[in-house]
Structure P
Amino acid sequence: MPRPAFANWLSDTNDVTQIFLAAGQIPGLINMAGGLPDPSTWPIADLSALAANAISNHPKDALAYAPIEGLPSLRDTIAARFSAPGLHLHRDNVMITSGGMQALDLLGKVLLDDGSLIAAQSPAYLGALDAWRPRRPIYRPMHLHANDFDPEAAFQGAQFAYTVPNFSNPTGRLVGLDQRQALLSAAQTTGTWLIEDDPYGTLYYDSAPLPRMLSLSASNSPHEDTPYDGPVIYLGTLSKELAPGLRVGWVIAAPQMIRALVTAKQGSDMSTSGLSQRITQDAFAAGLTDRILPEILALYRARRDALCAAMTTHLADLFTWEIPAGGMFVWATARDPALNTDALLPEALAQGVCITPSSVFDPHGLNRRAIRINFTLNDPEKLTEGVRRLARAAKSCLIKAA
């Protein structure tokens, strides 16, 4: 007997994420595709001690089912960590998630019906597109750096506006202060939820961090005894700050939004790992993330510079790009429109290097002229060799396209 068919949305997905996560298992291949931190940045001895302490001294926190919304102590810590002058965050403003990706999935569950409209920073993060794909939303692209961009017009009728203001995935661009204020003003005027997805907010290499849109909306919680009730939904993660395997993220939002997300999480995984939450709580208390950050910044800054130098040597006649001021990625656009980067991916793999084509960051799959290159995972020598291989692959593609 034939079995029932899979859900229709599965036919619309892509396999690029699986390709670059699996690329690390291919001998000799240089993976420049994923947003992967360097394992050398993980404080293994400290995390081992924190894990042992969590199990030995806090077994109920570490080994039992955790509250759906997260351990109260960690929620209090996150609230205190992200409070600012005029922004009085409370435990009711915080939910702990199983990584930043779960937050995106849960937001889709509580805000999207089939065919709902999303105003999304364009190009858009692949993981967000994947998380919301089952709901088949309609996308209104927001080109935040365009001179004619009108935030209020973009927000009208949308269930939410999605942004990655700090070194956007995939472009690596930083959204300026004026643009942040304009986005916030549009959210307040239209009543649209404004998602501030911030996995790279600690990775500033050339300047002091800009204020978060969450902080800029501080006037919405003027009294210390009143939880924040503004339009910003702030998403954070430990993946780039400490270690991705802990799978700890958080949502900071108005209490009504947190309650809705908790209901959705109940039917998802019940709770985030108590052990990971306890390790995170103790890591923050010990100042571990603050202690290791300068070394991470120095390492990644040098790798960014090495990648861009190699690109100048080997790719300047093939691509244009901007040097990012932070984050994990360089976004390169082909000079020749005949260079289809969907076709470039298999050519690059054949040459022993993996990159991400631009089509997967476009909800309609039409942008096929750019690539995202990661610089955080590999040392300068590998980055340089990866760029050499990429140049050979791009030239081969152009010959085949002629």
Structure Q
Amino acid sequence: MTTTISKLWTKDFILFTISNTFLFSGFHIFLPTLPIYILNQGGTSTDVGLLSAIFVFCAILIRFFTDYGIKKWGKKYYLYIGCILCFIAALSYILATTVPRLLSLRVVHGLGFGIATTLYAAIVTDLIPKSRRGEGIGYFGLGTTLAMAIAPGLGVWIVDNFSFSSLFMVATASQILALLCLTLCSIPDDRAVLTEKQAESSFIDKLIEPKLLFQALLALLFGICIGGVLNFIALLAQEAHIANAGAFFLMCTLCIFLSRLVTGRIFDQKGPAWVILPGTIIFLLGFVVLAQSRSMTAFLTASALYGFGYGTIFPAVQTWMFNLVPPVKRSAASATFYNMIDVGNGVGSIALGMLAGKLGYASIYWCSAIIMGIFLLSYIWFIIRAKYDLADNLAEVETRNM
């Protein structure tokens, strides 16, 4: 009986992980290529910025309606809706011969991606045994890491050697495979029963699950630092006269992959502190080294530290949030996590970009190191406070029993 309960690598978990990988591949393949496409269609650098901003805004917006969607369709069919929207967007990009059409499709893609990412993370938690949740979510995230490593380069290669039409066909095929794997999974058709109080939750409660305010703060700080790397690392390499900035992402992806093979088990056996604390320190050191990088060796060292830190913190905070809520609130926890990551990414891109304009790109990573220092101190304070609260509660119980 124990073996059955603890089994992780079930058919549904494997298919679900593969499906998520294909969905993210269809997203990452467009990151370096759609900006080129929009410029070819007569767009401007402002339109390139809108391309990302609209997508992120729509992904955040749709998560406000997560509870409504689950109540009406259930997790299973609401996830299908998200994946179908991603499929429609990928298929329709080939018809987007003008900038307004392309930006309109980014609305559709953003809505679908916001639904899908929230529901994938929530449902996979139901498929993983509680005793192996950290390990399982770590393995589940490897698919996303694989997509991040392969899809952008594949997209550029297709555009360089074939055409944008070929790119859109490959992206569409990726979304079809995601849907196909999803249909082969035995996902229960459960519908979350929302109480009247939950249905009338405030705007802030829809953005952030009330029980996860502290964890949401950590995700926000983490997201700000991610935004600095994703948007400015190539420019830092130029400023520091480092060739081949793409090597940063290759090393980073490898280290993310390796970290997820180990840290999930530590999370399950020891608890979140044993993962988040060292992961935060490694992540912080990565920014310190990155800010001072003047050679490829230092650049790759920073990449390795960043990758190990990212691969440790991301699934650990996400799993911690899932563990703190009942099953019916896991979708809300997932929406909270991704909302804070996306908001942090957006805020970080704007604020850090303004900082770079005045002080140079290295300043972005000094600032990111400071932000992760705040992250670290906040988490240490949380641990200390939790221990004191536990001690006070035990003392109160003993007093009552005397």
>> For distance in nm of label points 7 Å out along Cα→Cβ at positions 266 and 298, which structure out of P, Q has the highest calculated value?
In response: P
> Which one of P, Q has helix-only ellipticity at 222 nm (-39500 (n - 2.57) for each DSSP H run of 4 or more, over all residues; to 500), as calculated from the coordinates, equal to -12500?
Replying inline: P
> Quick one: distance in nm of label points 7 Å out along Cα→Cβ at positions 42 and 346 came out at 2.9 when computed from one of P, Q, so which one is it?
Replying inline: Q
> If Cα extents along the principal axes in Å, for residues 170-305 alone comes out at 58, 40, 35 when worked out from the coordinates, which of P, Q was used?
Replying inline: Q
> With distance in nm of label points 7 Å out along Cα→Cβ at positions 50 and 130 derived from the coordinates and found to be 2.5, which of P, Q does the value describe?
Replying inline: P
>> Among P, Q, considering only distance in nm of label points 7 Å out along Cα→Cβ at positions 226 and 282, which has the greatest calculated value?
In response: P
> Upon calculation of distance in nm of label points 7 Å out along Cα→Cβ at positions 218 and 330 from the atomic coordinates, which of the structures P, Q produces 3.7?
Replying inline: P
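Here, each number is a calculation from the coordinates, and none is a lab measurement. Quick caveat, the model's predicted, so the values are computed rather than measured. Cβ atoms are built from the backbone, for glycine too; each structure is taken alone.
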